[in-house]
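Some structures are shown below for you to check.
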Structure I
C-alpha cells in the first residue's frame, strides 16, 4: 500500500511543481521547497537522535552529492519545468537509472551486461522521442535541455551516494546532502533577486501546497518507500517506479490542461521498458533507491 501511495505522490509532485511555478520564480520555489524539506529532515533526526557525524572523506563525498543531486538537479529542474511540461519532466527524469548505469561504467569501471546495454539503447530512443516530438513543435526545447541537465545531475550524485551508503545509511546521506545543497543554493536565490526575477505567491493555499509537497511528497514519501521495500523486497518495489511518469501525464492533463501527446506515451513506454530490461538480474543492493534519488 505504501508503494502505491508513494508512486502516486511522486507523480503528482511534477504537476504540483508546474502549478506553483505560475506564482513563484523557479529558483525561489526550489530554494523554499528545499528549506522546508531540510527543516523537516533535521527535525526528524533531532527527535530520533540517530544522526552520526560523517568522516572527513564522507564530508567530501556529501559535498559533491549535494552539489549535483540537490543544487544542480533542483536548479535545472525548476528552470526547465518553466519551459516544458510536467509529463516531459517525469519522463526525462525516468532516464536517470540508465544514465547512472552508463556513468558507472565510465567512472567506476562497473561491468555492463548486454541486457543493460540493450535496455540503455531502448530507453535512450524513448528519450529522443520525447525531446524531439513531445513538445508543441518538432525539435529540442530549452526546457527539455534543462530537464536533461537536471536528470544528469541526479545521476552523477547517485555515484557519490553509492560510495557513501557503504558506510552511512541512505537516511543520513539524504539529510546531509539535502542540507548542503540547500545552503549552496543561497547565492543563486540572491542572484535571481538581483536580476529582478524574484517573485512569490501571495496565496496561502499555494504556500500550503509547497509545504505539503516538501514534507509529505518528498520527506515522508521517502520513509514510506523504504518501508515498502522492507515488506515486498527491492525487485517488486522497483516496478512501482514505472508509475509516476504516467501519473504526471494524466494529472497534468486534467489539472493544468497539458495535452497528452503520442510521442510522450511512446517515449515513456520505451524508457520504462529499457529501464526494466537493464534491471533484470540485478543484485538486491543495487535495486533499492534512497529517498534522495527522487528529489523532484
Structure II
C-alpha cells in the first residue's frame, strides 16, 4: 500500500524534509541566542545607566580596549577641549533615526595630560559634504562632562567601512587609536557619549540613551522556526495519507469500472444467447408441422 514511497518523487520529498528539519531547528536556536543576547544587553545597559558615575580613568586607559562589562557605564571627565584636533564622524543618524549628519568628536585633555574623546552630539550634514561643517563651538576653559562609556568602533563590530581619502577632519569610525595619531598625546581607549551638560540651544544634539526596553522579535522568530520544523513531519504524514487515500480511491474506481465492464460483457453474452435461442425455435416448429402433415392418414376408398 505504501510502495509509492519508493518512487523518485517521494524519495526526493522525504530527503528534502529530512534536510529542512535540522536546518529549521538550528535557525530557531540562532534566533533564540540572539534573544538571549538582547536580553543580557538590555540588563547591562539598564545597570550601567543607573550606576553612579565614576571618573573615566577608573574604566579606561590608553591602548586598552573597553571590556564589555563597562559598556554604557556612566563616567565623568574634567579637562579642557582640544578643538584644534576636533573631527566629525560621517553618516550618523539623528535622534529621529532619519536625518543623516555628523557626530562631533572633540578630545578633552585631562589634568594628567592624557586625552579622552567626547562625542558631543549630532549636527546636520549641510549641503557640501566635501568641507568641514560649521560646528558649534565647544565650551572654553575647564569643563566636566558626564556621559556613557563606549568602546572603540571597528569595521568588524559596526559594519561601517573605514573609507580612506575623506575630506580633512572627517572620519567614518570613532576609534581612539586612530585619533591618538592626530592628537599627538596618549588617548584613553574608547570614548564618552556625552549626556550632560546640555549644550546651548541643544546644538549639537546629544545622542539619546540606547533603548533597553525592547527585546526585539527574535524569540518570536525562534518559535516560528521550531513550528516550521515540527510542521515538516506532520505535513509529510498528511501528504502520505492523502496519497494513499487517493491511490486507494483510484484503485477502487478502476475495480468498479472493471466490474461494470465485466457485468456489461456478461449481460451482452446472455442477451446474445437468448437471441440465438429465439432464432432456432421456428425451424424446429416447421419440422414438427411437416412431420405432422406427413403422418396424416389418407382417406379410405368407399
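Please treat every number below as a calculation from the coordinates, not as lab data. Every value quoted in this text rests on a predicted model; they were computed, and no experiment measured them. Cβ atoms are built from the backbone, for glycine too; each structure is taken alone.
When helix-only ellipticity at 222 nm (-39500 (n - 2.57) for each DSSP H run of 4 or more, over all residues; to 500) is computed for each of I, II, which one produces -16000? The structure behind it is II. If log10 I(q)/I(0) by the Debye sum over Cα atoms at q = 0.07, 0.15, 0.16 Å⁻¹ computes to -0.24, -1.21, -1.39, which of I, II did it come from? Computed on structure I.
Looking at mean count of other Cβ atoms within 10 Å over residues 165-172, point out which structure of I, II has the largest value.
Working: I: 16.8; II: 13.8.
Between I, II, the highest calculated value is found for I.
To test your reading of the models, identify which of I, II gives 19.0 for mean count of other Cβ atoms within 10 Å over residues 117-124 when calculated. Traced to structure I.
Given a value of 22 for relative contact order in percent (Cα under 8 Å, 6 or more apart), point me to the structure among I, II it was derived from. Going through each structure in turn, the value belongs to II. A value of 11.2 for mean count of other Cβ atoms within 10 Å over residues 125-132, calculated from one of I, II, originates in structure II.
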